[in-house]
Structures are given as C-alpha cells and as structure tokens.
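Derivation of every value follows stated rules applied to the coordinates shown; laboratory data play no part. Bear in mind the structure is a predicted one, so any value in this text is a computation, not a measurement. Cβ atoms are built from the backbone, for glycine too; each structure is taken alone.
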Structure P
Amino acid sequence: MPKIDLSAIPARTGSSYPAQYQGQMEGRSQKRLGDAAGLTQFGVNQVRLAPGALSSLRHWHEQQDEFLIVTEGDLVLIDDTGETALAVGDCCAFPAGDENGHHIANKSENDGVFVVMGTRTPTETGWYSDIDMKVEVADGQMAFLRKDGSVMGDK
C-alpha cells in the first residue's frame, strides 16, 4: 500500500492537553498518515488549521526531532525569535534538544495545512515555553506535570 488514501483516514480533533488548555486547540484537526501506513519509526501527520487556530501550545522536545512542510495556505511560525511567515513549500526543522519553543498559527482567513514528521522514541519529555507545564511520555502514556515535576490540577 505505497499510496495512502487520504480520504480513508479520519480527521482527529481535540487535544490530550489538560482541560484548562484544550480550548486553545479549537480549529485544529489532524490525520495520522504514518499510523495509517503502518510506520513505526517516525510519525507523520497532516495538520489542518482553520482561521485563528494553533497547531499546539508552544513547546520543544528533549529527544525528538520535528520537521514540517506547508502544503496549503499561509501560516505563521511563532518561536522564541518572533513570527515568521510561511507559505506553500516552506519548511521548518526543530532539532531535538533545541530549547526554542515553537508552534504554528493560522492568522489568515483561509485554512492552512502542513505535514509534520517526527521521531518516535520510547520515552520523551516536552517543555511548554509559555506556561508552567511539561509532558513526560513513557510506555505510550502521557503525564502532564508542572515544570518542577509536581502534579497539575485543573484550574
């Protein structure tokens, strides 16, 4: 099955973030292309952002590389250096361990789409630049904690 039938892959909405942050992911949907194709060494997702939507909370990964390419629309990379306009064909790379928190925003009036690829590691720690939160992943389970490691409560 080398060719992937995009129409056969369900779009996922919502977020795994704690309740107080889930609303910030309104307007984002994704299709897990790599999972649909049986890939196990790296993830590949097609992400669609409605006008005003964000790809994620601003974050960076300790162990996992990320790479993306814009395939539709006009988007904006927001990272520690500011805002960078992205158009179809533009690419971004986020090496593991680079503490430059990033996310993609759609500030246009039309949908924007990008494909993102990332390393899959057995464990991972991700850090959220703008809030007191980190995520620890082990055995397929995600634990959202404060940056000092204490348990987060819903606020």
Structure Q
Amino acid sequence: MSKLIEDTVEKIVEELLEGTNIELVAVEYVREKDWYLRVFIDKEGGIELDDCQELSGRLGDILDEKDVIKGAYMLEVSSPGLDRELKKEKDFRREQGKKVNVSLYAAVDGSKVLVGVLNGYDGDNMTIDEQVIPMDNVAQVRLHIDF
C-alpha cells in the first residue's frame, strides 16, 4: 500500500515540478508513531525554505482534493541533506566521481561497509574505486561526508 501511495505522489510531484529547476529526489510514506509522507527535493545551489513551503502547499491541496491518502498523516517537504541516499539511476549518474559510503548485505574482503569514489554504474553493478560491486549485494549507498 505504501509503495502505491509513494508512486502516486511521485507522479503528482513530478508534474508540479515540471518546468522548474527543482528535482524530485525521493518520496517516502512511512509509519513511525504516526504516518509521514516525506518528499525530498533538490536544485542546483540548494533548496530554500520557500521552495519547500510552496511545494508543500500545492501538493497538500492536490492530495486532499484527490483523497490520495486515507486517514491522518504528516506531510514534510525538505532537502535530502548532505548525506543523501542514492536510489535511482539518475542519482548514481549525477554523483559520479564523488565519495560514497556503501553498505553491503554480504561482506566483501571481510567488510560490509565500503568507502570510495563512485566511478561507474550500469544498473546491475556499481564501481567503487576499481572494485565492481553487484547491486544485488548493495543495501544502501549514501554520499560520504568528511568532517
């Protein structure tokens, strides 16, 4: 059910952002204590509060009008943050050449966590530094932050 809601909201947001310089990064519909619909957006130079408020208002109106989500939920529109998760092909292509943290399902060379430069991605495999990692062994990929 939550995947259906996420896909529906993603289509609505893509239409709302058409013709703008704002990109949809991800949509999450998750239950914590309450239900949360989270929409993550980004643009060159970074997202501003006004961008989030405008999209939140327009999206909220459409979701209410179309009654997409039955029951109560909290709508949050925000930036994905500095350590954004890479999920879609466009994420991997955009972040080529950047350092990433990769969490694996099964250890490679004795480790389930790799840190290196994303040098390639073809949908089935990703290349970190010179090491080719099958995507079916990848649990999560996030941009690396150096402190």
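Can you rank P, Q by FRET efficiency 1/(1 + (r/R0)^6) of positions 58 and 114 (r between Cβ atoms, R0 = 41 Å, to 0.05) and just name the one with the largest value?
When FRET efficiency 1/(1 + (r/R0)^6) of positions 58 and 114 (r between Cβ atoms, R0 = 41 Å, to 0.05) is computed for each of P, Q, structure P gives the biggest number.
For structures P, Q, which has the highest computed value of distance in nm of label points 7 Å out along Cα→Cβ at positions 2 and 18?
Looking at the calculated values, the largest one is P.
Quick check: -8500 is what I get for helix-only ellipticity at 222 nm (-39500 (n - 2.57) for each DSSP H run of 4 or more, over all residues; to 500), calculated from one of P, Q. Which structure matches?
Checking each candidate, the match is Q.
Which of the displayed structures (P, Q) returns the greatest value of volume of the Cα convex hull per residue in Å³, for residues 26-81 alone on calculation?
P
Who wins on relative contact order in percent (Cα under 8 Å, 6 or more apart) among P, Q, i.e. which is largest? List each step's numbers first, then the result.
Values: P: 23; Q: 18.
Across P, Q, relative contact order in percent (Cα under 8 Å, 6 or more apart) peaks for P.
Quick one: log10 I(q)/I(0) by the Debye sum over Cα atoms at q = 0.09, 0.18 Å⁻¹ came out at -0.28, -1.22 when computed from one of P, Q, so which one is it?
P
Kindly point out which one of P, Q the value 50 was derived from, the read-out being percent of Cα pairs over 18 Å apart, for residues 66-129 alone.
Values: P: 38; Q: 50.
Working through the options, I get structure Q.
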